[in-house]
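S.K.: Before anything else, here is the set of structures, which you'll find just below.
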Structure 1
Amino acid sequence: MTDKPILGSGPIEPVLLKDALEERYLAYALSTIMHRALPDVRDGLKPVHRRILYAMRELGLDPDSGYRKCAKIVGETMGNFHPHGNQAIYDALARLAQDFAVRYPLVDGQGNFGNIDGDNPAADRYTEARLTPVAADLLEGIDEDTVTFRPNYDGREQEPTVLPAAFPNLLANGSAGIAVGMATNIPPHNVDELCAALLHLIKHPSATLEKLVEMIPGPDFPTGGVLVEPREHILEAYRTGRGGFRLRAKWAKEDTGRGGYQIVVTEIPYQVQKAKLIEKIAELLTEKKLPLLGDVRDESAEEIRLILEPKSRTVDSVLLMESLFRLTELEVRFGLNMNVLSAGQIPNVLSLRDVLKQWLEHRIDVLVRRSRYRLKKIEHRLEVLDGYLIAYLNIDEVIRIVRFEDNPKAKLIERFKLSEVQADAVLNLRLKSLSRLEEVEIKAEHDKLSGEQRNLNELLASEELQWDRISEEVRATRERYSKKTALGRRRTSFADAPDIDVDLDAALVEKEPITVILSEKGWIRALKGHHDDLSKLDFKQGDSLKYAVKAQTTDKLVLFATNGRFFTLEASHLPGGRGHGEPVRLMVDLEENQDFVECFVHRPGRKLLVASTGGYGFVVPEDEVIASTRKGKQVLNVAVGEEAGVCVPAEGDHVATIGENRKMLVFPLSEVNEMSRGKGTILQRLKDGALADVCVFAKKEGLSWLDTAGRSFTLAWSDLGEWVGSRSQAGRAAPRGFPRSNRFGPRFR
C-alpha cells in the first residue's frame, strides 16, 4: 500500500487561486485580443480570414482558376492553420463572399451564400469558391519574403503573420469584433477616395485631418443608404477614432394617380435584414404605432424594392418617413470604434490619419523586403551567369576537365577561381547550351539583371524613390477600383436630415377630440369628442366633477399640485370614457395629503404665473414645467403651513390678486420675476387669511370675472384706479359685485 503524497512535496505545488485565475484569464484575454477579435491595421484581417485566404492560395484558387468545394477549403484551413470548428470557418468564408456584407468581396462564391433577407448559406458541401482580384492584391508578393512567417499551431506548417496587402483592406472593407474588455467596429469606405487620401498623405506627410476628410467624406456601405450625420460629427469621429454615423434607407415618392402616392425604398441600411425589417414594420402597423402608414409590401427581385403606402393621400411623405426612421431600422446608427492591432501586437484606438499612415509604413516595409529578396535572387543569378561566361570563354578546357579529371568540381574551382555555386551551374550545363547564341543571351540577361540590381540598390538607398514607388502602386490600385467601375462606384450618398417642426410624437398618434374628466377624488378618464353638457356624467358614490378639459389625443395634459409640483400626462394614454376611469395617482407620484390645483392642456411657448397661499409667486415658461417622469417636476417652493394655490396663464400686462380677506390689488406684470424654479417674490401682503386667486389681464381689455350666476363681468381700466398699486402692497376691499368665492373664474377653459 502506497502512502499518500504529502501536501507541498513531490510534483504538487500550492498555488493561490487568485494568482492562478489572474494568470490564466490574462492569457485568455491576450489570446482573444490578438488572435481572434481585433484586426491588424496593416491588412485589415483577423487571423481566421487571413488563414482562409492563405489556404485558398495554397490550393491554387487564384481568380483565373477553377472553383473548389468550400468543404475542401474549410478542411484545409482547419487542418493546417485554424484548429477551430469548421462551422465557424465556413461562416467567416461565406461572409467574405457576400456582396451585401463586404464592400469589396475577397471570395468569389458559386452557389447559395445567403441573402440580404437573412437566409443562411447552403452547407459547405454544396458551395464552391475561389479568390477575387481584391484578395489577390492582398496576397501579392507573399512568396517574396515580404512578410514574416511563423509556425502553425502544431509546428508542421508555416503561416504568414500578416499579408503584404497592396489593397487598403481595413478601411475599404471595415471590421467588427468583440474581445475581452474591448471591441472594434469599423465601417467600409470607398477605395477610390482612400487612394486619393493616401496619395495626398504621401505628398504631404503633415496633412490635416480636415483635408483628408475632404477626400474621404464618410463610409461607403455595400447596401448603399443615405448618410445624414453632420460633417462636424464625422470629423470628430475620424479624429478620435470613436463616434458613429446615422444611416438611412434611400427612398423616393412614386405617384400612383388620382392624387395618390407610394414610397419606394430602394436601399436599406447596412447589416439590416430585409425580412426582419418588414416583419417589424408589419408588427408596428398591427399595434397601431404607425398611424400614418397604411400598408407595407416587398416587391424586391434582384434589386431591393419595398413599397410603403400612406394611410391617406393627405399624409405628408416626409413626415411618414420620419416616423418610420424613428421607430424602425430604416435608420440605424453605425458605431465607429477604430480599435486595431498596430504591428500585430498593440491594441489601440487610431484616428483616420493614423490608420492610413500605418498602412503606408507597412507598404514601405513590404517594398524594402521585396527589393532585398529580389536583390538576393539577382546576385545569385549573376553569380551563375558569371560562371557561364567563364565556361564559354574556356570551353575546351572545361570539357577536358569534365572528361578526364576525377574530381571535376574541385578542379574547376581551382583552375578558374569559381565559387561552388558557379561550379555546380557549369557542371549542370546541357550540351545544347554550348552555342554562340546562348552565350549572347547570357550576356544580355547579365546586362539586364545588372541594371535591375543598380535600380534596386538606388531604391533601397533613397526614401524618396521608395515613396514614388508606393505612389505608383496606390495609383494603380485606384485605377483598378475607380468610381467609374461597377465595383468602385460610391454607393452611399450624403444628405441633411430634414428639419421638421411638427412634433413627431404627436404625429404618431391619431388626432381626435376628447374631453378629459378629473373628479374631486382624483379619478381621470377621457371622453371621445368635446362635451359641453356634463350633467349626465356618472361618478363613484361621494365623488363629483372637479375639472373638465377639452383636448386632442395628441396633446399633453399638465397637472399642478398643492406641493408646487407639475405633472405631465399624454392625452393619448388616458383611460377611455367607459366606467369611472382610473385613479390619477396610479400615473403620477403624489402624496395622499396633496391635491391638484389646476389641470390644463400644454401650449408650447406660453408663460404661467404660479403663486402660493402665502402670497409669493413668479412667472415661469410653460415649457419649463413639463415633466418627463411620473415623479413630476418641482417648480414652486412652498413654506411650511402653506401650499401652492394658483396657476394661471401669464397673458397680459397687469396682475390682479385677491386674498381671502377680500382685499384686491392690481399691479404691472413686469414687477413679477420670471424664474424656472423657486419661492418667488411677494405678490400681495396679506395680514388675514391666504391668497385666494390671481388673474393676469390686458390693460386695454380691463379686468373680467364670473359672477355668482356664471355671467361675465368686466371692469374697465378707468374704473380700477383705487386698486392699482405696486407689487407687495395690501390692496383694498374688492369691488361691489365681486363673487363671494373670491375667485376670478377659470382661466384655462
Structure 2
Amino acid sequence: MAKPPKAHKPRQLPSRKQILEFIEKSDQPAGKREIAKAFQLRGSDKIALKSLLKDMADEGLINSTPGRAFHKMGGVPKVTVLKIVEIDGNEAIGMPERWESDSAPAPHLRIKERGRRAALAVGDRILARTEERGQGHIAFMMKKIAQSSDMLMGIVEKDERNRFWLKPVDRKIRRSTAISDLGEAEVGNLVLAEPVGRGTQIKAQVKEVLGDPFAPKSFSLIAIHKFEIPNKFPSEVVEEAEAATKLKLSHEDREDLTHLPIVAIDPADARDHDDAIWAASDDDANNVDGYKAIVAIADVSFYVRSGTKLDKEAYKRGNSVYFPDRVVPMLPEALSTDVCSLKQNVDRAALACHLKIDSKGKIISSRFSRAIVRLTGNIAYEDAQAAMNGKLEHPMKARALEPLWACWKLLAHARDGREPLNLDLPEKRVVLDDQGRIAEIAVRERLDAHRLVEDFMIAANVAAAKMLESKKSPLIYRVHEVPSREKLIALKDYLKSFDVSFAMGQVIKPSVFNSLIKQVGEAEILPLVMEQILRSQTQAYYGATNMGHFGLSLGSYAHFTSPIRRYADLIVHRALVSACKLEQPKPDNIQIPPQSGLSADMAERLDMISEKISQLERRAMMAERETVDRYISAHLSDHVGEVLKCRITGVQNFGFFATVEELGGDGLVPVRTLGVERFDYDEQKQQLEGVDSGVTYNIGQKLELRLVEANAATGSLLFELAEGANHMSGRYEPRRGSTGGKGKPHRKGTRGRPANIRHRGR
C-alpha cells in the first residue's frame, strides 16, 4: 500500500528586510521565482510571497521591471528601461525612464556594445542589463523597445509655418514636441498629450485640455502632474472614510476633558485643526510655581486603522501638500476637515498629552490618554496676540490665553537654556486675490502667539518620544543630524570673505552658530550669514534610529502633533496607543479592523516606512516650491524689461542665480551675458571672478538686474546685468590677444562649458 504524501509544512516567509537584502545582493534579475527558490518556498508559500511582494510594491519599497524582476525603490535595477538622452562620440548615454529616489538625481549610464545593434538616437528606449562599476553603473543593451505612453504636459503653440508644437512646462525639458493631433485644443491651452512615434520622430497627440496655463489654478496642477502627486481619492477609500465617521465616541472609554477651556490657535484661514492647548497653575504642593498643561491632538488613529485601504492611501501620499490655491490632503475631507478636525463647541476624539512643568520650564512628568474634548474657541494667531497686547477684547483671554502665556514663559525659559539654532529668517507667503492671482508676497509676521504654539508642540513631541522610549516601543523619530565637515568647511570659506572667523575642530552645537549670528550683530550681511548657516545644515528626515535633533538641541524628538497631515505622526499615535494600553473596545456595526495601535508587521518595517515618507516629504517640498515660483513668475511677467533689486543666491560655472529682494523667485544670469571677459569659477568659494577686471560675483552679493524673461509655465526667470551695453548684449566677443589666431574666437570649452569660463577648485 502506497504511503500518503507528506503534508506540506509551511516555511516562514522572509521578512521585508531579508527580501530587500536578497534583491540588492543578487547577481541576476530577482523575480518572484528567484526569491521563492532562495528562501526554499513552495506551494501555498509562493501565494503568500506574491501577496507580500505586492504589499511591498504598494508601500514603495520595491518596484518591478520588464520581465517581472524586482529592485529596491530608488536603486538601479539589474534589468531596466533606459531612455537615450545623449550621444557622445560612439557611445549612447541613457537614464532610467523611471527614477523613484528624491534624495539623489537619476544616474547617467554609458551604453556598451552599441556597435552590434541598430543605431540609437536621442529619445530611443532600450531594455538594458546594468552592472555596478566603481562608484557608478554601465549598461548593456538587450533590445530596443516601443515608445512609452507616458503623458506629456505642455502649452500649445503655433509657429510661422502654421505648425503646432507642445511647449514643455518642465524647465528641465528644453525642446518642444511637434503636435500631430491637436484634438479640441487651441493655441495657448495647457494640455496633456500622448507621445507617439520613435526616436527623433516623436510627436504628441493631445488627449486632454486643461485650460489656460496662466490661470492660477493651473500652476498647482502642473506640479501635481509633474511630481505624480495623487490628488483624487479612489471611491473605496472615500467610502471607508465615510464609514469611519460613524464611529461613536464613548465617554466610558475616554477621559472627559470637555469641562476645560481648551483652545486651538491657528492661522485665520486654517481648514484642519490638528491641535489644541490648555494650561493652568499646578495645585500640586510638590510643583510650586509650576503649571499643568494639556496638548490635545486629533485622534486620527481611532478612525484610520492599520491595513485598511484608507491607511494604504494615506501612506501612499505620506503628507498633505499645500499650494497657494489648494490643499491636496493626506486624508479625505470627511476626516481631515470634519470629524478629525478639532472645532469649537463640538465633541471630538483626541489623544491628550498631559504635562507637568516646573518653575524652570522643565517637564517633570507626562502621561497620555484617549480623551473627548470640546473646544471653547478656535482663535487666529493675530487675534490671540492682539488680545494679549490689550488691543482686542476677547472672551477667552482670562480663562484660556493668560494661563497659556504664563506657562509658555516657563517653556521659553527652558528653550533659551538649551540654546537651539536661532535662525529668524523671514517666511514669505503668497496672498491671492478673488481671481486667484497674486495680490502680494507677504512676509509672515513672527508673533509670540506663533512661538507659544510651537513651544507647546515641541514639548508634546519630546514627551511622546520619551514615553515610547520608556516603554521600549519602536517609533519613528524626527532626525536632524550635525552638519557634515564638508559643509562646515564651505561655511568657513564663505565667512572668511566677510572677515568673520569660524574655528574648525570645536564641538559643533547650535550655540556655535548662534554665537556667529551675535558676532555679526546688526550688520547688513546678517541675513546673508544666516542664510548660509541654514545652507550648512543637514536636511531633517524620519528614521527608526534615534540620531537626535541638532537644530532644536534635543536628544529625543518625534512628530506627534499633526496626524491629519503627516503619516509619521499617525505612526507615533499608534505606537502610543499600543505602548500605553489605550486600545478601545471593537466598534459595533462598523467593518474596520479592531486594532488602532501599532501592528507587529508595521513595527517590523519602520525603517522602510521612514525612508519612504521622508522621500514623499521632499517631493511635497519641491512641488510647493516650484508652484510658488510659477506664481512669482506670473506676477513678474508684467515687469519684463525693468531693473530690479536682486541678491545672488547661487553661483555655478555657467552663471549665477539671483532672487528678487522682498519678493523671491530665483532667476539665472548666464555667464555669456557678463561680457567678453573670461571668468574663473571657484567651486569652493562659489564665485565667478573676471580674469582681467577682478570683478567677482558670489553668494549674497546685492546688485541691480534687468528682467529679460518671466516664464510662468515653467516658473523660470532670466536676468542680465543692468549696466554696460557690452554686459547686456549676450553676444560673445573675444578679448584681443587672448587667442592663438588673429581675430579668432576662443575655442568652445569641452562638454558644453561656456567658452569664457575656466574651472578651478574641483
Structure 3
Amino acid sequence: MATTLDDDKDPFDAIVDAPFDSALEERYLVYALSTITARSLPDLRDGLKPVHRRLLWAMRQLKLNPTDAFKKSARVVGDVIGKYHPHGDASVYDAMVRLAQDFALRYPLVEGQGNFGNIDGDNAAAYRYTEARLTRTALRLMEGLDEGTVDFIPTYNGEEQEPEIFPGLFPNLLANGASGIAVGMATNIPSHNVSEIVDATLEVIDNPHVEHARLMELFKGPDFATGGLIVDSPETIANAYETGRGSFRVRGRFHAAEAGTAADRAAGIERMGGGQWQLVIDQIPYQVQKGKLIEQIAAAIADRKVPILEDVRDESDEAIRIVLVPRSRKVDPELLKESIYKLTDLETRFGLNLNVLDTQPGMGRTPMVMGLKELLENWVRSQIEILQRRSQHRLDQIARRLELVEGYIVAFLNLDRVIEIIRYEDEPKAVMMAEFSLTDRQAEAILNMRLRSLRKLEEMQLRAEKDDLLKEQDELEKLLGSPARQRTRLKRDLNALKKEYGLDTPLGARRTHIEEAEPAVEFSMDAMIEKEPVTVILSQKGWVRAAKGHVELDQDFKFKEGDELAFAIHAQTTDKLLIAADDGRFYTMGADKLPGARGFGEPIRNTLDLEASAHIAALLVHRDGARVLLAADSGKGFAAETGELLAETRKGRQVMNLKGDAKLVVARPIATGDDHVAAVGDNRKLVVFNLEEVPVMTRGQGVQLQRYRDGGLSDAITFKLEDGLSWPMGGETGRTRTETDIWQWKVARGAAGRMPPNGFPKDNRFH
C-alpha cells in the first residue's frame, strides 16, 4: 500500500507541552461545570434534571398521553438514548422508574403498567416487560410548549430539537423535590404539598416584603410520598427553610385501623383478648425500605437489644401494616416505640439543601442555595417571564392572522374584480397587490382560497373573527404593559391549580403530619428488661450461669470435673454485674444476658476480654450510689463509687493501678452505716481504723491500709464499730462470732496491728 504524506508525520509532533497542573485544572473544571449544570442539580423553573426532562419530552413526542394507550418502556428508553440523552439505558430506565413510583414521588409524572418495584426495595422488571405513559401532572408541567414560552435547543447530534425547560405552572421543584451529588456541591429537596406551595406563592405575589414567619404559617414543611411524622419543633423547621439548609427528624407512624378507642387507634394500639395488645405501623419514613426495616427490628430482637419485644410480623398488602408483639402485656407502649425509634430506621433524618440552578441575567445557569422566600420569588419571576412570552407569541399569531383576515375582507368587498383579475391577468398577484394595496402574504392567501369560501356568510364570519382578534389583541397588549395585570393573571392560574390539587382531593391531601415530639423518653436496657430474680453462679475456672429464682447459696452446685464454686450471688435480671479481676480491671455484664443454669454455663471469657493471666477476684451487683472497698495484697487500697466501676466495652476499665506482682484481693461493698475498716495480713495481724481515713478515688493505687514485714494483705472489710466485728466460727453450724471489745486493735491507718482475738479463722478471712 502506498504511503501517504500523513503517514510520514510523527504522531508526537501533535503533543503540546503544558504544565500538568494547569492542564488538569482546565479539564477538571469543564467536567465539574458539566456535572453541576447538566446532570446533578435541578433547574429552579421546572425542578427537573436533563434526563427527566428528556424522558418526559420523548414520551410527549410518542403521544403517550393519559388518555392514550400504554407503550413499552423499551420504546421510550430507546428514543431517549437515541435522540436526546446519549448515556446508558440502565440509568435512563432507573430514572423513568423513579418517576413512576408513588412511594418515591409525591406527584408521579409517569404512570407505569407492570412491575415498577415496590417499597420493600425490590427492583422493577426489565424495560421490555413494563409499559408507561404520562400522568396529568406531567401534562400540567409541559403546558405551553407549543406557545413560544421557552427556547428550543439542538440535541447532542443536531438532528432534533428539545426544550430548554418546561413552562408549565405546576411547581415541580418543591412539589416533587430532588436530590443529587455534583462536584463540590449537592442538593437534597424534599417533596411538599402543592396547595401549601400555592398559598405561600400567592402571599409572595401579594406582599413582596412578607416575613418568613408568615410564609411558614402557610407552608408547613415537607409532605413525603410515604407519609410519616416530622417531629421537629416549628422553630427548627422554619430556620431550615429560611437559610436553605437544615435537617428534619422523620418517623414512621403508629396507627391502627382496627376497632377500638380513638386514642388507641391514634397510638397504633390494637387490643387483643385477655388484656393482650400489639402495635401497628402503617407509615414508614421516606426512602426507607420496608423489608430492610423489618430485618432491623428482627435483628434487634435476636440480639436482645429490645428484650420487651417478642415478635415482628409483616401483614402488609397494598397498604403498609407492620405488627409489633410485646413480650408482656405489662410493657409500656411508649417505651417500646422509643426503643424502636432509637434502634432502627423507623426514625431517620432528612437533610434539607435547597441548592438549585437559577437563571441569572447575563450569568447563565448558576447554582445557588436559597431560602424559601428567595426560591419562590425567583420561581414567580420565571413564571411571569413565561406568561409574557406566551402573550407575545399569541400577539404575533394574532397580527399574522389579522393581516390575512383583512386581505380576505378586501377580496370579498371587491369579489367580482378579484375574479376578473385572476381569470384574465397573466400576473394576477402583482395586479392585486398594486390595485388593492395588498401585502404579498395577503395576495398569496387570496389566490389560494377555495371556491367554496366565496359565500356571503364567510364575510360575516371574517368580520366577527376580526373583531374578536382585535379585542384579544387589546387585552394582551394591556397585559404585557401592566405588571399588575400579569400578577393578577398568575394568581388566577395558581388558584385554578390549587383547586385541582386541593387538600380535599385524594392526590392533594397532606400525607406527612408535622407535630413536635414530646421530649424523648430516657430509657436504659434495664427499663426494657422484665425484672425477675436470678442466682448468678461463677466457677473457679470462669464458667458463668444464672439460675432462675433466688436459690440457696450454700447448696452443692454441679461443675465440670476439676472445677468448683467461686462466687454465687442473688440478683435481678435488670441488674448490672461487676466482675473484678486481680489485675485491677473491672468488667460489666448484664444479668439478663447470662446463659441458663441447665448446663454448666459458658466461659466468661467469651463475653469479656480478660487477660490470660488474670483471675476473677470478686463478683458484685452494681447499686447506684453505693461504694466498694478495694485493696491489693500489697496493703494499699481505697474506696470507689460503683458508678465509676461500670465498663462500657468488653475490654473493661482499669480501676486499681498495681505495681510489681501485686494483685487485687478485696472488692467488698461498703454497707450503709459502716464507719470502720478491719484489715488482716497473711501474718495474722489485725488492724482496725476509721473509714474516713480511706480516700474515695476513681482510679489509682490508693493508700497504705496496713504495713507488713513479711507477706501481705489477706482480707479487709468495713463494719459499724458499735455493732462489733464479726467472723464465721467454721464447721457445719454456720454460726458467727461478734467481738465488740476491739479497742486494743483500733489504731491509725497504716499500722502493723496485732494478733486477732481467739477463735479468728485460720484462713485469715472475715467470711
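Here, each number is a calculation from the coordinates, and none is a lab measurement. Quick caveat, the model's predicted, so the values are computed rather than measured. Cβ atoms are built from the backbone, for glycine too; each structure is taken alone.
S.K.: Given a value of 3.3 for distance in nm of label points 7 Å out along Cα→Cβ at positions 37 and 325, point me to the structure among 1, 2, 3 it was derived from. If you can, show how the numbers build up before the last one.
M.R.: Numbers: 1: 3.3; 2: 5.4; 3: 6.1.
The structure behind it is 1.
S.K.: Work out which structure the value 236 belongs to, where volume of the Cα convex hull per residue in Å³ was derived from one of 1, 2, 3.
M.R.: Derived from 2, not from the others.
S.K.: Taking distance in nm of label points 7 Å out along Cα→Cβ at positions 373 and 405 as the quantity of interest, name the structure among 1, 2, 3 where it is greatest.
M.R.: Values: 1: 3.7; 2: 2.1; 3: 4.6.
Max of distance in nm of label points 7 Å out along Cα→Cβ at positions 373 and 405: 3.
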